[in-house]
Structure I
Amino acid sequence: MIRNPIPWPNGAKCACAITFDIDADSLIHVSRPKDSHRRLYPISMGRYGPDVAVPRILETYKRLGIKQSFYVPAWCIDNYAPTIEAILADGHEVGHHGYIHEDPVVTHGEAQVEAFEKAMEVHRRICGSAPRGYRAPVYNITPQVVDLLIENGFSYESSLMGDDIPYLLKTDQGQLWEVPVHWGCDDWPPFAHYEEIGYMMPVRGPTDGLRAFWEEFEAQYAYGGFFMLIVHPFLTGRLARWRVVDQWLEETLKTKDVWFAPLEEIVAHVQQVTDSGAYTPRVDDLPYYTEPVAP
């Protein structure tokens, strides 16, 4: 049912990544800038991510011997530097996720360039190098951002929903890999209850809310695909939910032939098998449209 499956290392049946967007309390500051400093409950909810959940997540990854990817607004990198340093010390990837989770559809033109470059400076200063991967805040990547990524030598981005497995994006400026996301593997629908930024989801129980993710995995595993969760420490990193993920990871590593890796390693592998001629990826040419589509 996947027409063009990627050959994974050592014959693995599926490549896997449990990726985290560490937005912390950037969300309340970017959505309510005039009085966010007085809103203690959403600030504390966001801070739970880097302060409490990320150490828990890192402990699981260290115990199980896997490396993964974290996407962090640069404002959060600056404000939670010890957490980011712990992630890097354990060998995980830290990717670009905007400056303060600004929406690229709203923050366009010079404002987008300024935010993008300001974030790059923070990555170089605190992480020690420029990021290789990008995920757009609220997935709202634009042609301008794609061009910025190509111009800055990124190898991949992870915001679009055009396939089940990684594929190539090509523009007049060059190309980069797309590592596709979709809402069925995002923890916002089952767990986000955040009135201040306009989300009032009915919060589901840990096992019930996560069950759909495991069904997504089983389908990808059956057809030699790619399974990725897009989750947030202040949501899925909470105690009962992460215990379910921890147990799933442990069982999956014991019983399935899977390859867990950071997205930068997964992309490097796909690039290698493509360069060798062992694989031919699907290609999307961008932009899809060059002007508004009127009814």
Structure II
Amino acid sequence: MTPTTTASAAALETAAQAAGLTLTSVEPGTDFSGNPTVRYTLSLAADPSKNHPLELSEGFNASEPKFAAGLSSFLQETAIRLRNPRPDVFLSLIGLPLSFGKFAWPFHGSTSGADTQIVHGEVRLEEGGESILHAKVSASMTLTFAEIVPALEQPFAEGFIYNAVRKTMDQGQLELVKSGNRQPVPVTTRYYSMKQGKFIFNDTTEKQRHDFLAAKVFWLSGMLGANMPVWIADPRDAQYLDTTVAELKSEAAKLAKEGMLELSADGDWASCTDALRATEEKHKAEVQDALNFIKPSFNESMRAGETNM
């Protein structure tokens, strides 16, 4: 390791420990363009079996003060999220439980000559059985948008990239398939309010947030998590739904009164109840409706071989 890389690793380890994480592995790697990277494994100190991959450019210096706040926030959220039974799974607003993986950080410049920065990854539909339907994604943002981000590295972009993928899925612009090419996820300034200084993905109603939390707990706790509690006060979901953590906790409290959730004493965690599990048919129907929605009808003739294009 270079002196810069060593200092960066030491700063990262200190910040990780402060968040309740440990660096269980550090390995050399390369990014999409062949540039050197450092691949870390972040493990939950209280349960080393729970881990999250982190890949940074070799030249990124985590010890620089300007990165401290963003890095600390990422690590603290990761430590809490790793307590979920499936930390890699997030719900889309149209009701699809999606796992996120195989993201190749950091961003790399477009090879097509476009003035964009790109990161590749994959999302998979998770219903409790074998995960077959998936979408390989190519999330791209312009250099103008990139100026908003403190660094084109995973800790500063993972959250809004995952939310952009969810949003693109909600718009019917990503298809879950058994095999296929990468599908574009444009990350533009329409997802960011310069005036408010924050990302905005969805303008949701109280009912939408209520239904979202019910579906999230049904899938992540009931179907995928053996009724273990899931983090309903996740800031990443709050950003995605354009709401606050306090509002998410308020909606969860209402669901608890309805008998749909069992809340922790602090209101941050919720597990599935028998009443919520009884709505299985409804939630599975929502998944099927969502799959029908994102299936591009304009491709049907080509699928059937009825075109000479």
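We did not get these values from a lab; they are worked out from the coordinates using the rules stated. Because the structure is predicted, anything quoted here is derived from the model rather than measured. Cβ atoms are built from the backbone, for glycine too; each structure is taken alone.
Side notes on the structure shown:
- P(r) over Cα pairs in 5 Å bins from 0, in percent, for residues 173-268 alone from the coordinates reads 3, 11, 19, 19, 15, 14, 11, 7, 1, 0; which among I, II: II
- Taking mean count of other Cβ atoms within 10 Å over residues 165-172 as the criterion, the top structure among I, II is II, with the largest value.
- Read-out FRET efficiency 1/(1 + (r/R0)^6) of positions 13 and 29 (r between Cβ atoms, R0 = 41 Å, to 0.05), computed value 0.45, structure in I, II: I
- Which entry (I, II) yields the derived value 12.8 for mean count of other Cβ atoms within 10 Å over residues 37-44: I
- Between structures I, II, the calculation of FRET efficiency 1/(1 + (r/R0)^6) of positions 69 and 125 (r between Cβ atoms, R0 = 41 Å, to 0.05) yields its largest number for I.
- Taking Cα Rg over 2.2 N^0.38 Å as the criterion, the highest value among I, II goes to II.
- Between structures I, II, the greatest calculated value of mean count of other Cβ atoms within 10 Å over residues 197-204 is seen in II.
- For 27 (relative contact order in percent (Cα under 8 Å, 6 or more apart), calculated) the corresponding structure among I, II: I
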